[in-house]
Structure 1
Amino acid sequence: MIEAGARIFISYARDDAKSLALRLRDDLRAAGLTAWMDVADIQGGDNWARTIERVIESCDVGLALCSHKSYQSTYCRAEQMRLQRKGKRIIPLLVQADAEIPLHLEHLNRLDFSQPSQYAERLRDLLSDLNVGRAFASLGGDGEPETGRSVFRPSRLRRLSVPEKRDAPAFRRALAELRREAWLGGRSWWTYFLFHYLDIEAVANVLNQGKLTAARSGGSRRSQDQLLGLNFRPRTPDMWFREGVLPGTPSPDRLPVPVCLLFDLESTICLPAARFTSGDPQVVKRSSATSGALAELPFELIYHDEAPKPAEKDEVLRSRRAQVLVPSPLTLESLQLIWCRSDAEAETLKNQLTDNTREQWRQHIIARGDFALFFRRSAYVDRVLPTADGVLITFWPGEWDDPHHIEIHVQRSGGDDRLIELPAHDLRQPVRVGGPPGWFTDGGEVRVMLDGRLGAHVR
């Protein structure tokens, strides 16, 4: 019999992946998921094929354990193909570093479980991926995010084999309760993430290095300077002034090309050393670390997203700065999305990454305007679109009508470079860059400098 509400189907080859499959099953169940695999879960007398079909039909996600034997197994391929036909989400897990990936799974991001010493990190990464898949189902474009549900269903029966808080199940219950609040409305997806803003160059360094490090001033070694602050919400009050290049005197605190890193909230806040504040850490001067304190946070103020009344303005703005504090450096296991303001800026970020890093994160780098992560007060490059004879460059003009200094550096595949300078351009007007047919699509590059700063690098 299949356990009611089965959600995670594990496809694997018994000859060389059974031990990993069993460990994953037990840890997924410890996290509150219903994980199913065929070794111990098909009772005598059940028809094997029909049981597999029923489990696949009812599951949310299929884990495809890619090993030497699974690549050769017709049964594993049949399970994977059926998952695809049924429209199920598939996450390939690498069992051996040199295992072949079937062609029908080649395009999917995979998690490397080939190193036993890194199992804890990869498991946390997997749990984070499973959680964000439920939280952000609307990224596929079908309806609103599901509210009140998390793939983490709290379990008191056992604990994960990765380090986390002793009361991690209670944290998950508190977050599940929060997600059921009707007042959240369209903000319900915020409850699955933590938000951290950096300039595009800093984000490229973070991804290339594989870790996020707290900024220090003057070589300070104070404990609070060793902590990273991740925001409970997007568009914090500070970003109103820091986002983009605004008219007036440049500020070192500005993020000329801001990018938002979205970390999985549950995975991060359950880290053993994670703490959190009810408001601006510089003002409230205290932090907490228990599930009870999390349940008492003033989330209606933290997630407040309207113009505050004068009498409550200070309290609301202070609450909007609430953070989760984690030791620095933070690895990227729970990083789920790298969100850019525009397609041009997303391509620019990809072009600043090493080949391996770009391949690892390319599906996580997105640019969408239907989720408000940015204030968009300042001007930026929106798109660099191929045309029959070159490219069309479009801009977001921002709130000000001032003309902007534009430099367009064009590099053609044959080494024919040129510079187009527009000293006072109205960003409401696109710019066309022509040339011989196919020069851009055949290896050309375009760099757009906006008021002396790199606005886009597309190739």
Structure 2
Amino acid sequence: MNLVADTIDLADYTGHTIPWSVEAEQSVLGGLLLDNHAFDDVRLCLGARHFYNSAHQTIFEAIEALIIASKVADVVTVHARLKQAGKDNETGGLAYLNDLAQSVPSAANARRYAEIVRDRALRRDMLENIGRAQQIAQQSEAADQALDEIATLFSTMERTRSKHEPRKFLDALMDRCEHWNAMEAGEVTPGIPTQLLTMDRALGGGIKPGKVVVLAARPSIGKTSLAGQISLALAHQGHGVLILSQEMPEGELVDRAAANLADISLGAISEGKVSKEDWPRLTDAIEQARDMPLYVDDQPALTLLDIRAKARMVQKRDPLALVVVDYLQLCASASQRDNRHHQIEAISRGLKALAKELGVCVLLLSQINRASTQRDEPSLSDLKESGAIEEDADVVIFLQPKGNLPDGSQLVAAILAKNRQGKRVRVALSFRGATQRWVESTADVSSRANGPPT
């Protein structure tokens, strides 16, 4: 019986030949029927859906079910299972199973055949997504919405294509030993310093790749200015930084950064009244900026796909270390069907995936609920609109005002309410609003109560 010729049509709706390999599919199944020990290696590479022939999918599922149940999966037992399920005829019966087992001399190359099957499946997925993209482009009311939907198709495919195999602990441990030795020798640092020393110690050395750090506070406490200073500190060290400012226009963001760099009045800069005495410092700040791989973008209502696309674009120009999203609750969702809670949840989890994918730290600014002002200090449950932020974040820092210092600056407690690889501490910071500068303070912020320092 020529099962393949009888059941497979090799032309898709576009008239192109569908990419698949009958020989590879048969060889995978034949190898597994000969030696079940090859299953684990094959399963890391593919699943039933990767087979194009529906009969081959069914046979693979039968083999998989038997092996998972710790039973032998050979020609006889697989045939019995298919017959019991009423799928004997559609899969070619005992004769076809025998043909499969005899199609390969051994299971030695089963993994290689599986890689071929998987390769063809990915190519079919690409062709299918191209067809869907054409339909979306023709049928969507808005081009922006169509672009988001099309990007989702391919970004989902990209995330699922990678083959992530378990590593032996000893191998991972030896890699870490090399990393520890390199740190001890000063060849690498445990993190990128923010130049706020106590904060850096609490963070285990500073900003780290693959992490999500949430900086949360009520409005007008200084989230944006602190994120800006951290961005400048990293960029000054030669690390790529992307600031996505959805609330503040580019001009205002640049004015604040210039005031911080030059240590001169923000009001003088924004009003065009920089004194002759301050111009040299402003000129020096401009010179510093020439070598900074710092990028700003003030497009509002960014979707997760927008953020991802912008980060990848900058990554091609300069290796990124930090992506600042200001702020989470202003992000838009490509899906208008979900409620806002689920939309924010999806964005939060997507940013966590982005941090790992690009090997960057995501500094995610967030609002906190108004109810937080009725307690001594905010808690993780105060993160606005989503409990997922609390779950996805590696570090959560709350900014809580503690009153004014004698020099007129504002005392702020940076409360590390969550710190996966470090201590939960309070760091005393002094914020000088006039120049947008943050420095560490010796004031005591150990008390949970609000109010001016005594």
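Bear in mind these aren't lab numbers, they're just calculated from the coordinates by the rules spelled out. In this text the structure is predicted, and so the values were computed from the model without any measurement. Cβ atoms are built from the backbone, for glycine too; each structure is taken alone.
Kindly point out which one of 1, 2 the value 22, 58, 19, 0 was derived from, the read-out being P(r) over Cα pairs in 10 Å bins from 0, in percent, for residues 212-259 alone.
Details: 1: 21, 41, 34, 4; 2: 22, 58, 19, 0.
Among 1, 2, the structure yielding 22, 58, 19, 0 for P(r) over Cα pairs in 10 Å bins from 0, in percent, for residues 212-259 alone is 2.
One of 1, 2 was used to calculate P(r) over Cα pairs in 20 Å bins from 0, in percent, giving 20, 40, 27, 11, 1; which? All intermediate terms of the calculation are to be shown ahead of the outcome.
Working: 1: 22, 51, 26, 2; 2: 20, 40, 27, 11, 1.
Only one of 1, 2 returns 20, 40, 27, 11, 1 for P(r) over Cα pairs in 20 Å bins from 0, in percent, namely 2.
For which of the structures 1, 2 does the calculation of helix-only ellipticity at 222 nm (-39500 (n - 2.57) for each DSSP H run of 4 or more, over all residues; to 500) return -8000? Walk me through the intermediate numbers first.
Working: 1: -8000; 2: -14500.
It must be structure 1, since only it matches.
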Margin query: Quick check for you: by mean count of other Cβ atoms within 10 Å over residues 180-187, which of 1, 2 is greatest?
Written below: 1
Next item on the list: Consider the structures 1, 2: one of them gives 16.9 for mean count of other Cβ atoms within 10 Å over residues 100-107 as calculated from the coordinates. Say which.
Entry: 2
